[in-house]
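Next come the structures, one after another.
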Structure P
């Protein structure tokens, strides 16, 4: 095999996207620690069609990716072998691999992503990857373990190879590489175009508060409102710009909701006992608010001593019923060591819950358990901690809920076919995803879409009411904690937290079709 790294990065034969890479005295290839969205190093001395390559990679942070580019044409057209990692995934020890493509839209469409058994997700450990490309068949082995064969005909001609990484939290370490070698028939093709940069589609929503957002609603005059930390932002152009800032109502910070008669309300539930509910109304589209009213108290039907209740998602059903979703947990002592918190004592009990309201949030039902019967059977698996819930109603009236796991490699999935009164037992869901409260919706055509963390910032789309899903990586940011809103038929605004530095809330406008997910704003 030919060693691709015998040349120093400053020598001829290499192109870089978002800064030059370096090779240290030990032969370790290190990307720049900058604010680049994606860092690419492209070997442009020769193109390759069919080939076999191998390399070693190491995650130098827990918010990165270690990828190998092949059949590349430019920074917007290539295949990618990738090994993504985020904080929740590495803490729970599950290792993933994927083969994807960037086909000109700027989105990274995942052709296949799988959990790979027997490989630790601990950072700073070297792994070995081997890739074999023959025609439209792509084969991958990581640490000797085979990945399912992937076939795709998008890029059939020879192209360039290279390395890919990013940092989802901003500046700082990414992934390192070494011993990059390739064996294949060298060929010529159109030169790599250094003037073409990766396509980015995000718009700034808030320049300072970038860790996440609350709900998005449309008020009767057509404005969009979004809650961000201690304020409300307003867009008058369907989410393109957000110049106006309104104050939150005094004494309440909750979830925005527009009732069927057009009233703008904010609803909150106290996070500690007593779990009192509040509701406040605005008559001028969020510029000013009436006095908040306490409307009731959430009481659990069980005797478990729940000490915390977090409600993060509102869903209005086709018949006008308002559902609120979240999680409750019992108390557990915590301690902090070197800036990180740890549980002490007995493991707390978590429960995902659904509340129902028939009067636009003025009163609420007793919480129902999203982990439906049979409850706590001795032979049933002990479900791990669960937290944020995303929910949507399908075109046939069923409700799907996907809950974030703490340790499971997949989300928890449950369904209701009676308006949220009862639920199926929570089962292993279709994919891993984190920090995705409020960020699943059903569009006019019945497409389901959900956005959150992993890989990087990802969007999953289902065109068959949640039976199968297609993953797209839409950004290299990692905070998530976002929200979605359908601004036009099958056109979705996705707002989400970006990188730690700079801390800017981002938004994307994307259209779902029968075949694709496409951005409507291209940078």
Structure Q
């Protein structure tokens, strides 16, 4: 098992499973990592009003910090970090990333202006990009495919627990601290929002040390496809090589070194010009140039990287970009993220504006709901997807479809009622239903790719969810709210996106059985070496 295969081949081997108790421990630790991931990511939301007042920021600047500044760097850097996770020690990568984003979260407390806070948020995004692709890959080697959706759902429940805790912890700290030192100079001159950033960031350093102690499983062991190769001896070189493929203008140099040729380089330059034109047109139409410039650069980075992947690793390119079920499923789950991120960000302002709720009460109720209902829905959705899959191959996609359909009428009721208690009550089943597809989406990516490419495939999947969901969802609702003059109407209009998600899931379900059955064959046709053990 430890010998290096000179041909870098994938061999089918007997299934060997690690001790289930230890595997459950690994799952618990990684789920806690994801709680910190979203706790550090989302806490800006509850601190926004105090930060705006102290740093003299606008709503547009806060929206950019929360969404685009974070999302672009999170999604783009997820690709080289996903590649690194496919060839290096995954627990070490998660540990380093966690320590880095924890320091950057705590460092946000030192920001004196919008640019310093932007740099801190970019650092949080880059660090957090290391976690999920590596964790998805790691967990798929600890647990068998039949339990994949359940396991990834439990891990992903950290989204809602972390987001809920961020509202409760952040609001509690900032209110208590500022009230305790009202009219006086606080210790070290720190305001409540600065203390909150330190309080949620610094404990991550201890968790990073714990993650480092986890055992690295044999890659591909859970399904009998083990890649016999040592971890990369120069991980930094691997990361920098992949980073070169996504950072303009080095992208052109990278493609040239890979042998793209004149035609390939012309295609890349044409894509850059087209995306620049799109960014200019959207800026002229909607304003907010930072939003569209950042999105244009991010899209160009991914186009360049995909072109480089096709030249460097044709089997991975074939399974990630030329698998119809994966393409449709990725767009479908990204559209769910668009609605989820968008409505999730604006839910507290909705209750404050429409129902007159205070920031403290809205944060407490919505935060508690997000933590409990989100955890419940994500976990139940994963268990449901795995059990349903025993009878229907496309069951995980059907769970995604249900996540689009089931909460929609309840959400419309919540937005239209004037009864505050009823609206709060409706938010619980909505949060449960909306979170059903989290594990199903992540596991679908794993089902349609090979073990050696799962982290980079997950990074590509998360890029779509982050770009379409986080970078566009909150911005779209906010921009539409300004256009129509009513936040309630803007949120109602956004629910129509779920119809497009349903269509994508239906198309993905048609292709999934064939695409899953032929993944090894298609990889072999693209140049992969897959051989049975003699």
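Who wins on FRET efficiency 1/(1 + (r/R0)^6) of positions 105 and 353 (r between Cβ atoms, R0 = 41 Å, to 0.05) among P, Q, i.e. which is largest?
Details: P: 0.60; Q: 0.90.
For this comparison of FRET efficiency 1/(1 + (r/R0)^6) of positions 105 and 353 (r between Cβ atoms, R0 = 41 Å, to 0.05), the top structure is Q.
Taking relative contact order in percent (Cα under 8 Å, 6 or more apart) as the quantity of interest, name the structure among P, Q where it is greatest. Kindly include the intermediate steps, with their values, before the conclusion.
Working: P: 14; Q: 25.
Once relative contact order in percent (Cα under 8 Å, 6 or more apart) is worked out for each structure, Q has the highest.
Figure out for me which of the structures P, Q the number 0.30 belongs to, where FRET efficiency 1/(1 + (r/R0)^6) of positions 33 and 297 (r between Cβ atoms, R0 = 25 Å, to 0.05) was derived from the coordinates.
On the way: P: 0.00; Q: 0.30.
Of the options listed, only Q reproduces it.
Tell me which of P, Q gives 0 when you compute helix-only ellipticity at 222 nm (-39500 (n - 2.57) for each DSSP H run of 4 or more, over all residues; to 500). Let's see the in-between values first.
Values: P: 0; Q: -25000.
Derived from the structure labelled P.
Which of P, Q yields 43, 25, 21 for semi-axes √(5λ) of the Cα gyration tensor in Å, as computed?
On the way: P: 43, 25, 21; Q: 36, 25, 25.
Derived from the structure labelled P.
Here, each number is a calculation from the coordinates, and none is a lab measurement. Remember, predicted model here, so these are calculated numbers, not experimental data. Cβ atoms are built from the backbone, for glycine too; each structure is taken alone.
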